[in-house]
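Each reported figure results from applying straightforward, stated rules to the coordinates on display, with no laboratory input. Quantities reported herein were computed from a predicted structural model and do not represent experimental measurements. Cβ atoms are built from the backbone, for glycine too; each structure is taken alone.
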Structure I
Amino acid sequence: MGISLLISILITFLVIVLVLYLINMLPIDGRAKQIARIIIIIIGVLSLLKYLAVF
């Protein structure tokens, strides 16, 4: 049970980092990038909290 939880958390973290990297590569202005980063970070934190059974 603990190993699968750890793997799920690791995969979620890696997906968040990959999406943030891809957003950084988009040719859009800085304000839109910042908003997109904030949205992705909030979604990622909520998803990690779900794995830790906070929600």
Structure II
Amino acid sequence: MKVTIEDSCIACGACESICDAVFSIEDKAVVNEAAVADNEDSVQEAADACPVQAIVVE
């Protein structure tokens, strides 16, 4: 699973509140790639909850 954050990210913090092991907020969301494999369900939930669909899961 590959996770990227698009420039449309508004740094609202929704992804971090759902899966703080993978997402953190700086100027925009940042992905901790090392934690993605262990948290795939939460990553998908965060992507689905993103209000601007800035989280791309492949």
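Values for this structure:
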item	result
Distance in nm of label points 7 Å out along Cα→Cβ at positions 13 and 37 from the coordinates reads 2.0; which among I, II	I
Structure (I, II) behind the derived value 13.2, 43 of Rg and Dmax of the Cα atoms in Å	I
If helix-only ellipticity at 222 nm (-39500 (n - 2.57) for each DSSP H run of 4 or more, over all residues; to 500) is computed and equals -7500, the structure in I, II	II
If distance in nm of label points 7 Å out along Cα→Cβ at positions 5 and 29 is computed and equals 0.8, the structure in I, II	II
